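Structures given as structure tokens follow.
Every number here is computed from the coordinates shown, using simple stated rules; none is lab data. Keep in mind it's a predicted model, so treat the numbers as computed, not measured. Cβ atoms are built from the backbone, for glycine too; each structure is taken alone.
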Structure 1
Amino acid sequence: MNDKQRIFLIGPMGAGKTTVGKKLAQVLGLHFFDSDRVIEERTGASIPLIFDVEGETGFRRREADVIDELSQLDGVVLATGGGAVITPENREHLRTRGKVIYLQVSVDRQVERTRHDRNRPLLQTEDPRARLEALSREREPLYRATAHVTISTESGSLAQVLRDIQQWLQASAPPAQSAEDLR
């Protein structure tokens, strides 16, 4: 375990950030945080209620505070909300403070994975697919600009996604220093 390690997961809703993040943290011996869950725990309110009362602007302000705080912790895997990348300071904090992994998934798979979820305020619309497509067009360039690597979760195989992430982490790790190097 690298207790200094910071891994941040970004991507659209339904990409599997929470599922992958929990398992990755367990495998690597790190602490797991989900920024949306932290916001809910601290406010005592659900994300939909926060959106209803404070609007998206109020929610994004809370989200930026939580991401700023959590992205400074060592030994963490942080799953962010799908819209975290729309806030410039979130992108900056994530990109400069740790390793950012963009979990990519198609709109078709997002529709399939989120169709019964009532806890996603942005999908409470007549046409969730159209909303997901619009969000993808808006956010995809931001995910790509923020991420250090893109990993597909399209297959739905958690084991494969974890293998892909672990291979990338090993390949991106600085070489171990020998005792001679430290002299």
Structure 2
Amino acid sequence: MSLADTQLNPLRRVEKKQVLTVCTANVCRSPFVAALLQQRFRENGFDDVVSVESAGVRAESGREVDSTIVAMLADMGVELAAKKAMPVVEETLRKADIILVMEEAQRQALFYRLPDALPKIFLLSELAHRFDEIPDPYGLGAHAYEIMAALVLELIEQGWPEMLKRLGIDDSR
């Protein structure tokens, strides 16, 4: 069932699609990407059919999201949904329709945790038909954060049509 089906018949409900962004500690890259994607879905009228979460393959539960990431998102006018790190759990992997990782090592870690999830795990860059890893800026200074942010914004822009396609969302409005 497509988004158009629910618009034609509002009584038909669609289960929300789930996007999971994953990095290592879930304090920089994955919360940044998740917030940007959720904002993009909201701006395009899809926030009622897609939700975005983030987690980390080695996250310490409850750890605060990096203050630089929080400030960067605030400067962009983007709301950070989850302000505390969450470790990846199998249930979240199972529920996700698409899982976006920042590095190949994270895909491998998720594969070892839940091999059945592999077909839905992608590097963020793969949606843009590229193979770039997103560098971890944690503790490396402002320039590293700027490089990471610019790459993420570029990849989300380039990969947006593929994201919608993989989620089965018709954006032909």
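Given that relative contact order in percent (Cα under 8 Å, 6 or more apart), derived from a single structure, equals 30, which label among 1, 2 identifies that structure?
Source structure: 1.
Out of 1, 2, which one gives 30 for percent of Cα pairs over 26 Å apart as computed from the coordinates?
Derived from 1, not from the others.
Quick one: mean count of other Cβ atoms within 10 Å over residues 17-24 came out at 20.2 when computed from one of 1, 2, so which one is it?
Computing mean count of other Cβ atoms within 10 Å over residues 17-24 on every structure in 1, 2 gives 20.2 only for 1.
Still on this structure: For distance in nm of label points 7 Å out along Cα→Cβ at positions 33 and 57, the calculated result is 2.6, so let me know which of 1, 2 that is.
The read-out was computed on structure 1.
A value of -17000 was computed for helix-only ellipticity at 222 nm (-39500 (n - 2.57) for each DSSP H run of 4 or more, over all residues; to 500); which of 1, 2 is the source structure?
1
Here is a further query. Upon calculation of distance in nm of label points 7 Å out along Cα→Cβ at positions 41 and 145 from the atomic coordinates, which of the structures 1, 2 produces 3.2?
Label of the originating structure: 1.
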